[in-house]
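Below: a set of structures, written as structure tokens.
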Structure I
């Protein structure tokens with residue numbers, strides 16, 4: 001038995017969207033047997049028979065080491081490491097069901113990005129509450145699922161309060177094209193991944209309105225200032241927001257047209273209705289739901305987030321993109337470093 005075989009472990013990926021499928025593919029190609037849990041039973045059958053997720057990641061065959069199932073108990077059986085990659089707003093419901101099937105001592109790696117509506121909790125906080133005390137890490141950073149599947153060089157962050165767990169997950173996921181760095185700043189990494197989606201909606205609206213690159217650069221930069229203010233108020237290290245989970249993910253999501261949140265914003269900026277946009281989408285744009293909960297979290301911490309507030313106003317139908325631009329540009333003049 002070679003060294004790679006000695007380190008093989010059973011892995012579960014809970015969530016069969018584009019990112020969950022891409023991670024299952026990566027882990028399977030990295031030598032690990034992977035159970036991919038898919039919500040839709042017919043899609044699980046189709047993936048098993050066709051060896052491809054034609055709904056969420058078409059054109060990328062899965063290795064034989066990946067098996068798909070719609071049964072949580074089957075997916076989690078024997079898994080020592082579980083990647084949670086569900087949409088943020090269904091994470092609680094999935095794990096209220098799935099927690100009883102977790103193996104004793106199994107670690108959870110959360111790759112969902114969002115702030116829960118109603119509670120304003122981060123995903124790891126929800127997991128802590130639902131599954132109890134377990135080894136827990138978060139994986140985030142600038143990473144489109146399609147480009148992972150195409151093996152484009154990608155760099156991400158694995159954050160955990162347990163340094164040994166972060167290192168173990170780093171080794172588990174790293175390949176010749178997928179490089180993971182470690183961090184102990186779970187809050188900073190989570191908030192960077194969640195809030196960049198809100199800013200991407202704003203950037204998309206500016207693009208849809210026909211505004212130029214000056215406007216995009218201003219929104220990205222001032223958006224990062226908002227994200228950093230809230231993250232620091234929640235206990236994050238400000239340097240985290242200058243890294244992959246902050247600036248890196250923000251730039252990717254605000255400039256890459258594979259971004260669902262950017263596309264939602266573009267269509268809003270062109271005058272389409274939110275219900276029509278969301279009804280036409282197969283995948284979830286996390287920034288829509290997260291914007292409201294992020295604003296609530298900011299208000300509870302006494303943090304000003306004018307771009308996020310503008311996005312919420314537009315999504316709620318209280319204001320228009322053009323009115324939001326005028327309001328943002330007409331705010332009181334201040335120092336750039338003013339909090």
Structure II
């Protein structure tokens with residue numbers, strides 16, 4: 001059958017369609033490989049710089065919480081350096097979990113309000129405010145947390161500790177508050193910082209839900225919440241997890257704000273009101289110290305640990321999304 005004279009050229013036919021398709025495929029492949037190459041080079045170079053500390057500390061680097069830099073003029077004589085990052089790994093994970101627990105419900109609620117409930121005249125201003133919050137420099141938020149928020153929280157921490165003192169488990173979680181600088185303060189500050197990221201991505205994902213699916217649920221007698229639970233959430237699950245993982249990556253890598261409000265204490269404690277430290281904050285705090293090798297190398301090793309933690313979190317998230325999508329397809333079938 002001959003092609004109509006005014007019909008568009010077929011992309012499967014020989015000619016510019018095939019050539020353009022091939023060029024686009026090569027460009028896409030090259031961009032993907034370039035990203036992998038850059039990530040590989042970053043990991044290789046940082047691992048090379050961190051190798052002296054890794055070889056010096058061995059498994060103690062991730063299993064010990066004793067971090068002692070070289071001190072030739074110690075009160076008891078020269079102190080042999082020891083580099084154990086377990087306390088910083090714990091602090092990074094603890095503050096990130098706190099931030100997610102606080103930020104994810106708020107972010108999803110804002111995204112749902114903007115896509116399902118808010119009148120058109122309010123959507124623009126609310127989106128603008130969220131974007132402005134995302135543009136707020138972390139150092140400004142950290143200074144505000146140190147000078148205003150942490151002192152304001154300290155009396156509340158003491159009151160909560162007095163209320164739960166002696167209660168099993170809760171008495172440990174809400175322990176003594178020596179200052180406003182704590183895991184919880186850092187988690188709140190980081191939570192505020194990742195709300196715009198999770199909200200913006202989740203809002204875009206919710207907007208991709210087919211209108212026909214939502215209208216069909218409502219036509220069958222579902223309430224607005226039942227429509228959201230049955231049509232919006234299943235369709236958006238993968239994107240929501242992706243938004244949370246991006247927020248988690250920002251939370252794990254946040255440096256200056258966490259460094260200012262977490263307290264810079266090397267300890268592992270379930271007490272939300274205790275001070276601690278994180279991997280990124282420790283690097284920023286001690287990078288300029290006049291320490292002999294492998295001290296600088298040990299700080300680079302902390303960056304390698306953070307890099308590996310991020311990769312593991314993203315891999316686990318992909319597994320969760322894949323299994324959830326399989327279950328949803330099975331339920332739909």
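Brief remarks on what is shown
- At a computed 14 (relative contact order in percent (Cα under 8 Å, 6 or more apart)), which of I, II: I
- When FRET efficiency 1/(1 + (r/R0)^6) of positions 82 and 114 (r between Cβ atoms, R0 = 35 Å, to 0.05) is computed for each of I, II, the one that comes out at 0.10 is II.
- If FRET efficiency 1/(1 + (r/R0)^6) of positions 90 and 234 (r between Cβ atoms, R0 = 35 Å, to 0.05) is computed and equals 0.50, the structure in I, II: II
- Each of I, II could give helix-only ellipticity at 222 nm (-39500 (n - 2.57) for each DSSP H run of 4 or more, over all residues; to 500), but the derived value -22500 comes from II.
- Which entry (I, II) yields the derived value 60 for percent of Cα pairs over 27 Å apart: II
- Looking across I, II, the calculation of distance in nm of label points 7 Å out along Cα→Cβ at positions 42 and 58 that yields 1.6 traces back to I.
All of the numbers you see were taken from the coordinates with simple rules; none came from a lab. Computed from a predicted structure; not experimentally measured. Cβ atoms are built from the backbone, for glycine too; each structure is taken alone.
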